[in-house]
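Structures are listed in the sections that come next.
Just so it is clear, none of the values below were taken in a lab; they were calculated from the coordinates. Remember, it's a predicted structure, so these values are computed and weren't measured experimentally. Cβ atoms are built from the backbone, for glycine too; each structure is taken alone.
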Structure P
Amino acid sequence: MNIKTVRYFVGKMLQVEAALLALPLIVSFIYQESLSQKLAYAGTILILLVIGSLLSFKKPEPLKIMARDGVVTVALSWILLSFFGGLPFVFTGEIPNIVDAFFETASGLTTTGSSIMPDLSVLAHSSLFWRSFTHLVGGMGVLVFALAILPSHGSESVQLMRAEVPGPVFGKLVSKLAHTAQILYLIYLAMTAVLTIILVIFQVPLFDALLLSFGTAGTGGFGINNAGFSIYANPAAVEWIIGVGMMLFGINFNLYYFILLGAVKDVIKDEEMRTYVGIVLSFTMIIFTVLTVTQTALGVPLRSVFFTVSSIITTTGYSTVDFGLWGLFPHVLLLLLMFIGGCAGSTAGGIKVSRIVVYFKSAIAELKRMGQPRRVFVPTMNGKPIDNKMEKSI
């Protein structure tokens, strides 16, 4: 393992986090929070800049990173970013225990969405912002964000991208990897901005709309208040908007780029996307029908079923109803959705729909080979043969 290269990239990542922490510091000034609140973020920024500069002050020559170095860099970066990202909570006293603060930040950056906060009202605006903002940063991957804004390191960045991007397939949209990362993040941020604007149009306060968009875009699901959507003027509309938003952020972002290029037909033909949308819509209708027939007293509306299905399959974790009351069959379907997850190249978690598609196509091809051993059966996806390397990785 090339320790100098790992040290250099980890140092750069800490500097990136220092820059990101400037945003909650600005929020702290906007809402005129206490001096201690501002110093908590300013102090963390200073610590990150010092340590990051010490680690990355000397660029290794030649700068080479192998697959193992990429994995170590990604793993170490996530741990350190979670640790230092939790320091503001400790310094402000909002989460005095360093382990709890680490858990909260790690949950945000990994878009897990689990929280140790029993009462969100104790958090200042700046801390609420940082807590939800970790979803936005971690959704597409911290390392992908770094590749988008840091100077390009050519082919060396590929190992970092491979170690960071979820799913069985990895490909560049354009020749330069840094440009690919920039395109993906621009699409990601543009979609987040559009979602925020739509929520504001439906009378959600701007600050709340931003935080809800962060959690939806990153498919993380941190709550931003103790009351949920009920505090807004039109909670039903908010539920539909967030539900559709979660589903859209569970689609491969490469497809949105292809839409911008005008290749809409190719997007419509994409097997993973069609399977994903089909699963969401069919499971929504099946569960809604079951609840309508067997759980009439609950009166669960279609929008809440769709919202829950979108939340579960993308592993966002938002909830507007107590689906614990829905019965065994809906529970089994929701559990299945949790494992399936969203599309490769999206912010959603889970196994990924592409893996499910490849698995079933490979299994069908193998069954055909057993029945007709002299014939050659090659499974395909989107009209292209599935290579042996991908089959084995599934």
Structure Q
Amino acid sequence: MQELSQKQIPRYTRDASGGELHSGGLKMTLVLTNEEVARLLPMEAAIAALEPSYCDLSQGMAICPARRDLLVPLPGAVKTVDEFNSMPAVYPRQKIAVWRVNSDFLTWHSRAGTVRREKEPRAPGDRYVGLVFLFSMETGELVAIFPDGEMQRIRVGAANAIAAKFLARNDSRTLAMLGSGFQAGAQLLAMCAVRPIQQVRVFSPNAGHRKAFVDEWRGKVKASIEPVASGREACDGADIVVAATNAAEPVMDASWLQPGMFITSIRPYEFDRPTLDRCQVIIIHNRESAPESFLTGGDPTVVPELAGGGAKAKGGVIDWGEQKDIGELLLGQAPQRSNPSQITCFVNNIGLSLQFAACGAAVLERARQQEVGRELPGEWFTEDLHP
């Protein structure tokens, strides 16, 4: 079997008009790395890409079905499953279709009294497997392939930033971060992109993790960043509270809420019912509140979320189907902050495949403009046989 090194894969070339990828007259498929995606998609660009996509989705001008999770418990392992999930979408505005796919191993642990979901890297070299495929809606061909990691967290951060533009006070200067993992960094960039944040306080149960987060991000934003010893301390006097954890249970107490706060989460379980009940305005990401899950063996207790675990086990959260979503917020069809003392909330209750189409289209355009990436022959991904 012939192996291609990166040096053997042709770099970006253009046709005579300066527009399309080509190699010997054949259309090409662009391959990008996570690092290139991150450079091509700064937070401000992701926000700009996502806003019209949410409006289109609310108006029936894009298609974004629920994620499909195929779950197979691993023999002899406690609460560990092999998960294969897929997220397709079509985005006519940008003439892009997307398929995001993950092949993961998930496990659940109890840490500091909270159940947390974690991915195990089992690919060679302790690596994860997540890919985004972009297709042209004009020709059907595969136009780009890249790993999903950087876009995954950027699109989550951008969604919460869009909500903050409508729900956080304009003078919000103090940010509380609950969580210090992979997603938290994008949330920090997101809030700093839309509000004049000057001070950031970070809490996570592991003191080493929160110190490492502060060390990594200090200097990357204009705000000062410091670790604190408790969630209550982080939230005291904060204008914005971001929960960015892998918890399957609530991480914030309702008693930490203060007038004028905007609180936001990246998972549906991070805020409990008493916390949500104190919010005057609640917006969610989408009323499709859960992925379509298929589990072999029929024992839902293997997966806490399927077993009604997390916040649902503590009295139940609100009915997501009755809430207004981010598209309606952008279209002026949902309540916004109306006074400085309101407590407002955005729950990023589920990820949307359309985000990868919108952000992917932006990345593809910038990659072409800046001649970033590697080319693979388009004929490798098309056929002259009728399928």
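Consider the structures P, Q: one of them gives 24.4 for mean count of other Cβ atoms within 10 Å over residues 218-225 as calculated from the coordinates. Say which. Going through each structure in turn, the value belongs to P. Kindly point out which one of P, Q the value 27, 22, 21 was derived from, the read-out being semi-axes √(5λ) of the Cα gyration tensor in Å, for residues 122-353 alone. So the calculation was done on Q.
Just checking, which of P, Q has the largest value of distance in nm of label points 7 Å out along Cα→Cβ at positions 186 and 378? Largest one: structure P.
Source structure of the calculated read-out (relative contact order in percent (Cα under 8 Å, 6 or more apart), 14) within P, Q: P.
Thinking of P, Q, which structure, once Cα extents along the principal axes in Å is computed, gives back 65, 51, 42? Answer for the origin of the read-out: Q. Taking distance in nm of label points 7 Å out along Cα→Cβ at positions 194 and 274 as the criterion, the largest value within structures P, Q is that of Q. Given -21000 as the derived value for helix-only ellipticity at 222 nm (-39500 (n - 2.57) for each DSSP H run of 4 or more, over all residues; to 500), which of the supplied structures P, Q does it correspond to? This figure was derived from P. Structures compared: P, Q; top value of mean projected area of the Cα convex hull in nm², for residues 306-369 alone, i.e. the largest, recorded for Q.
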